[in-house]
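Have a look at these structures, which come just after this line.
Readers should treat all values here as calculations from the given coordinates under stated rules, not as data from a laboratory. Please read these numbers as outputs of a predicted model, since none were measured by experiment.
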Structure P
Amino acid sequence: MENNFRNIDEQRIWNDLTLWSDGGHEWSKSFGTTEKLWNEHIFDDIKEFRNKKILEIAPGHGRITQFLSILASELIVVDLNETCIQKTKEKLGHHVLAYFVNNGNNLPNIRDNSQDLVFSFDSFVHMHKNVIDDYIGEIYRVLKPGGCSYIHHSWIYSNQDLSFNNIAGRSDMNPELFKSLVEKHNMKVIEQKTINFEPVDAWNGVDSITIFEK
């Protein structure tokens with residue numbers, strides 16, 4: 001459990017507003033723009049959830065949330081960092097049904113079996129495997145039977161538990177390990193996809209998208 005707390009504590013760095021030069025859009029540059037990221041890499045995988053209930057974990061400053069808010073019938077966002085919730089709320093206001101600050105590995109105030117889709121992009125990439133395990137257990141709780149989750153996570157093999165000890169702040173995670181955590185919580189992986197980044201700060205990164213079903 002110690003590594004859980006250390007990893008969660010290191011993620012509080014995102015409360016620092018000086019790290020956000022363009023509302024999170026700065027991390028879309030390897031895709032061109034956030035709009036291209038959404039249109040070319042995300043939308044086709046989740047378009048079937050139009051007019052459905054969606055929960056987003058760790059929205060940052062709302063860079064993907066703005067699109068989810070149009071897609072969903074009801075959108076809830078949850079983030080560890082108060083400033084991220086504040087910035088997302090400033091951007092989207094009543095277009096999001098509810099905003100919650102959590103403790104970094106849970107989904108407070110979300111009813112059991114209530115969500116059609118749980119989504120996260122660019123956040124699980126930093127999370128320790130035990131934190132991800134906790135979240136997947138919570139995702140199982142809040143998803144409706146037959147509901148799905150779309151999670152962007154890292155794909156590296158490292159002995160460093162804390163993400164910021166690794167290149168690009170990536171956590172020690174890979175598709176095989178993520179799949180085992182999903183199956184541990186009695187859910188089924190539907191698809192795992194590679195997501196490639198153009199060289200950014202001399203890092204030519206490869207991450208993974210895992211889509212799974214309750």
Structure Q
Amino acid sequence: MARAFEQQLTGPVRITLSVPPHPPDEAAVATSRRAQALLGELAALSPEITLETAAAAPLADLVDDAPVVITLAGKTRGGVHFAGTPAGYEVPILVNAILDVSRGETGLSSGTVKVLEELRNPVSVRMLVSASCSTCAADARLALQLAIVSPHVDAWVLDAAQVPRLARRIGGKALPAALINDICWVPGAQAELALLARVLFAGT
């Protein structure tokens with residue numbers, strides 16, 4: 001991983017870890033500590049990565065039970081966030097997001113980039129994933145790349161086990177699952193054009 005950061009990081013990335021000032025229980029404290037340890041290890045791999053810890057209240061709305069929130073800043077136009085401490089298959093999603101944010105470039109097609117320029121209204125894309133879901137990474141990265149390209153997109157990768165209220169709302173629907181503007185659920189893996197169509201509908 002250190003070599004990947006050395007070779008592929010092309011700009012600074014600031015990681016902000018937000019935790020509630022008064023964690024509700026020991027589980028939340030443990031989750032916060034795991035997040036600090038993971039992010040500290042990643043930040044130590046490159047001088048391009050800085051880590052900040054902020055005391056912040058939990059998010060309002062459907063993910064207000066998230067124990068931690070991670071935000072990446074760099075060459076990104078929109079919002080790039082994680083709710084919950086990444087684990088298992090979610091860790092590569094975070095690593096790739098750091099690389100993408102440092103470059104400000106994505107694997108999105110030129111057609112997708114052009115369509116995103118048509119957005120006029122804010123769009124929230126929340127991608128619900130699981131640490132044990134080996135097929136969630138592509139959809140999660142896609143959501144984050146939309147935000148890297150467009151200032152109108154606020155993208156979230158959420159660990160289903162760490163946002164139980166949101167997970168209960170979708171019941172037994174397959175992961176990954178995208179929630180667009182807190183209204184439209186899109187269960188299951190999505191191709192680039194399919195997710196783009198939903199985002200475009202919500203933002204124009």
Structure R
Amino acid sequence: MNSSIALVIFIATIATSLIGLYSSPQLLNACLFRPYWFLRRKQYHTIVTSGFVHADLLHLLFNMMTFYFFGFNLERAIGPVAFFVLYFAALLISHAGTYFKQKKNPDYASLGASGAISAVLFAAILYFPDQSLIIFPIPIPIPAPLFAVLYLAYTYYASKRQGGDRINHDAHLAGAVTGLVFVAITEPAVYGYFFRNLF
């Protein structure tokens with residue numbers, strides 16, 4: 001894997017998340033995105049830093065597994081600069097939706113790379129519609145488009161029953177739309193390729 005930007009994001013996210021989870025809870029707390037306090041306390045950095053920490057090991061594994069299967073291939077297809085723009089644009093856009101939804105709630109805080117990961121997933125599927133992945137313990141390959149639908153379905157379900165896990169489930173949908181729009185703007189011909197190879 002010689003995908004520089006994707007590799008840096010991948011390693012930085014794993015390292016920061018593990019440090020926050022097992023060594024420095026104060027780091028995790030400092031990275032949390034709190035819409036109510038975002039402007040009041042000038043916590044501007046959290047719109048990015050919250051994407052590099054995770055609620056627990058399972059949350060980290062799920063996001064990084066998705067990134068691993070789709071992120072590196074996508075960067076090779078669109079280049080490191082475009083990948084960087086997509087990833088961080090999705091982080092910002094998904095947090096914007098959360099901000100307007102939760103800006104009057106002083107108790108709300110969220111974390112995770114869900115919006116950016118979702119953007120990477122949906123953009124990658126447009127480029128590689130025939131890709132599949134195997135998720136243990138399911139013994140058969142799951143087509144990438146089906147995985148994306150299941151991913152969003154779970155996200156919708158989780159957002160409706162969202163409790164105190166601090167995972168920004170609402171960011172998944174915003175990220176997915178960002179990924180689809182990004183490809184439509186930067187390389188619209190990919191949509192034709194996607195539909196020709198989907199069926």
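Here are some notes:
- With Rg and Dmax of the Cα atoms in Å derived as 16.5, 51, matching label from P, Q, R: R
- Among P, Q, R, structure where P(r) over Cα pairs in 5 Å bins from 0, in percent, for residues 32-95 alone as derived comes to 3, 14, 26, 27, 20, 7, 1, 0: Q
- For helix-only ellipticity at 222 nm (-39500 (n - 2.57) for each DSSP H run of 4 or more, over all residues; to 500) computed as -8000, the structure of P, Q, R it came from: P
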